[in-house]
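Some structures to go through are shown next.
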Structure 1
Amino acid sequence: MSAAPAPAVPVSNKKAALDGLYDDINKGSMFPFWATSEDVDHDEVKQLMATAKAIPYVWKYTDIEPLLQRAAQLVTMDDSERRSLILVNPGLSPKRASVSTMYTAYRLNDPDEIMPPHKHSPSAIRFGLTGEGNFTGVEGEDVTFGPGDMVLTPNDAWHNHGTVGGEQAVNLSVLDLPLVETLHAVHFDHRYTEMVDGKEIEKKVQTARYPSDYSQSIYGAGGMTPRFVDHSRGGGLSSPMWVYRWEAMQAVLDAHKDWDGDPHEGIVVDYTDPTTGGPVFHTINFYVQMLRPGEKTLPQRETASLLLAPFRGKGHSIIDGVRYDWDQFDTMAVPGGCWVEHVNDSPSEPVIFFGATDAPTQRKLSLYKRWGRNQAGDLLRLG
């Protein structure tokens, strides 16, 4: 038997009745999916979307570097196995996220500091900024890297960080931790063991199992892959090429600097898995973007969120009509859905961005879209 319809509420009592209804809904941890006020123009969808969101933002390296130095003086390896500054987007605070799906952190290591091994479910990279002695050991491949080199630490791969060579070094990391956290799939493991004489022994240092130039000797030729090695190291969850050297990227940029490129992006070169041609991780990927001297890109909008770090040069970006100035080693958050234009302010030097994107996740879910405008301002579907 169906329930009788609720009696109509007299108009004179409707506001009080609605207030009581909304109080009871909130107490029950529920949300009314209908227009509740004129503040949202009676738009139910706009109301549903009125949650915390990342905002465009620039973190200045001139603010970050002094804090790293102070932390190096005050926080030792005896205090913590990590000494990184995570960039927290003001629109998402206190969540530790630079955009909704990724975070960036800056790490400074003092001379010859080597942290113990650990692993985690989020995928991560390190990108060298200063110093030639940045160090990351990944599943038995010891990698020393310098400015512009990118090192992968894939999902569930044992790795450790530090410096070698007697000087400080700073690197930039990007992780998909906010995305993995949203999926309730984050885990960390700090108990590293190796088999020694038939016994499992806990160790503070990984034993090298690969030559230090393994990634380059196996995969560095580009388009040529040896058959006689196992390409699924690290569980096959990422590119098996765990270090991408800046010299190779610079050569590609130099070879294409006079090409037309993309009017919405300039010259963009993706980092790829040499065994598949796809992104280095299943969730996020990385690229380098070059703006020639004086170049200004046409407006572009995409659903993917981006993190951009100027590795060379300085300039400004227009994001949803607001100007953001940036300089070398800053980091800029560009949330998905924003209209973006980039401008190289120098008439003689290129700008080179190191970029991170969550487009691989969106493509797997058939959610990725990209638009642009031409010189006349017409809207174009680009992808």
Structure 2
Amino acid sequence: MRIVNGLVFCEDGAFHPLEVETQGDRIAALEPSTAGEGETLDAHGGYVVPGFVDIHIHGAMGADFSDGDPAGFAAMGEFLLRQGVTSFLGTSMALPEERLSGVFSAARAYMEQPGQGGAAMRGIYMEGPFFSPEKRGAQNPEYIIPPDLAMFERLLAASGEGIRVVAVAPELTGGLDFIQAASRRVNVSLGHTCADYSTAQAAFARGANHVTHAFNGMSPFHHRDPGVIGAAIGTGAYVEAISDGVHLHPAVVRALFALFGDDQVCLISDAMRACGMPPGQYDLGGQLVTVANGAATIATGSLAGSITPLSDCFRKAVSFGVPLESALKAATINPARSAGIDQAVGSLAIGKRADILILDRTLGLRHTVFGGRLLPRQAG
């Protein structure tokens, strides 16, 4: 297949008037217009961009990753693919080890299946249970514990080495030692933490390279104690942003790009099972969540993830004033690099998977090419 008449978002972070040729499930060529033969897909002047990569998503369409149900994994993937999200990390919650082990084992088996049907689950984001109770947010306090390296290693084995990111509060007993050891195996993120600037600095020095949903579930960025955010500046750490218009003010989204640059910000959805569903009551990690007025909250009033898919978070970021090219990097190559899956996805390059979106000039999704296959157009 050749995709013609589009502006192609290339690895240099800019658009170029090229054609994209696919062979099988891979990108075979990026080149100026040719008179080649075979099937063509006309982009009609639209944007040709990589499929979106959501590295932090709990659920959608009534399903939650932590249910450990392959049918739920598939429902999530099918919904995400309709939104233009072609790869994702299943994200867990604070739960007992035996339950997490079952979830991770189920995810391992699911990921080993040829052809998952929907968006590809490319790993696990272990969010919990190594958190500060004071910054637990919607995490269930019953299951929050100090960092436990032996437990983590058992879960890593259960996942088939599928854990890509583990989040931890570094100020907890054993936290820094955990980070130093775990960072040799996976990416370590600071999250749900009361860490001050000095402790966060020490965590990054020990190997942490990621920040979980910036500004949410952490010590604030204060001019006399800049906390986790201040400590992350200049370290090369990837910083997540939930640009749903609920978790972060538009000015804060812009500020994150200004502070960290557009190579380090990762847009995420942090979506829970109510994403794609009507308002009402739902479960998240054993806690009751109420979805109303565009937000998901637990009884304490804490936000319980989002109900906005990454594709809409991307569009909102652009509407907030983030340059289109920067928002695209933050929804594609940055999260792929942060999770270590960029060798296969996240950008349009020869040899990578042909997961390609065609967006119109209003950023609406016109076509999805998934693994080199043009999908039927569907309503989200």
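A few notes on this one:
- When mean count of other Cβ atoms within 10 Å over residues 56-63 is computed for each of 1, 2, the one that comes out at 25.0 is 2.
- When Kirkwood radius over Cα pairs in Å, for residues 152-295 alone is calculated for each of structures 1, 2, structure 1 comes out greatest.
- Taking FRET efficiency 1/(1 + (r/R0)^6) of positions 136 and 368 (r between Cβ atoms, R0 = 35 Å, to 0.05) as the measure, the highest value among 1, 2 is held by 1.
- When FRET efficiency 1/(1 + (r/R0)^6) of positions 248 and 336 (r between Cβ atoms, R0 = 30 Å, to 0.05) is computed for each of 1, 2, the one that comes out at 0.50 is 1.
- For 19.9, 64 (Rg and Dmax of the Cα atoms in Å, calculated) the corresponding structure among 1, 2: 2
- Looking across 1, 2, the calculation of helix-only ellipticity at 222 nm (-39500 (n - 2.57) for each DSSP H run of 4 or more, over all residues; to 500) that yields -4500 traces back to 1.
- When volume of the Cα convex hull per residue in Å³, for residues 64-127 alone is computed for each of 1, 2, the largest belongs to: 1
- When relative contact order in percent (Cα under 8 Å, 6 or more apart) is worked out for each of 1, 2, structure 2 gives the greatest result.
Readers should treat all values here as calculations from the given coordinates under stated rules, not as data from a laboratory. Values in this document were obtained by computation on a predicted structure and should not be read as measured data. Cβ atoms are built from the backbone, for glycine too; each structure is taken alone.
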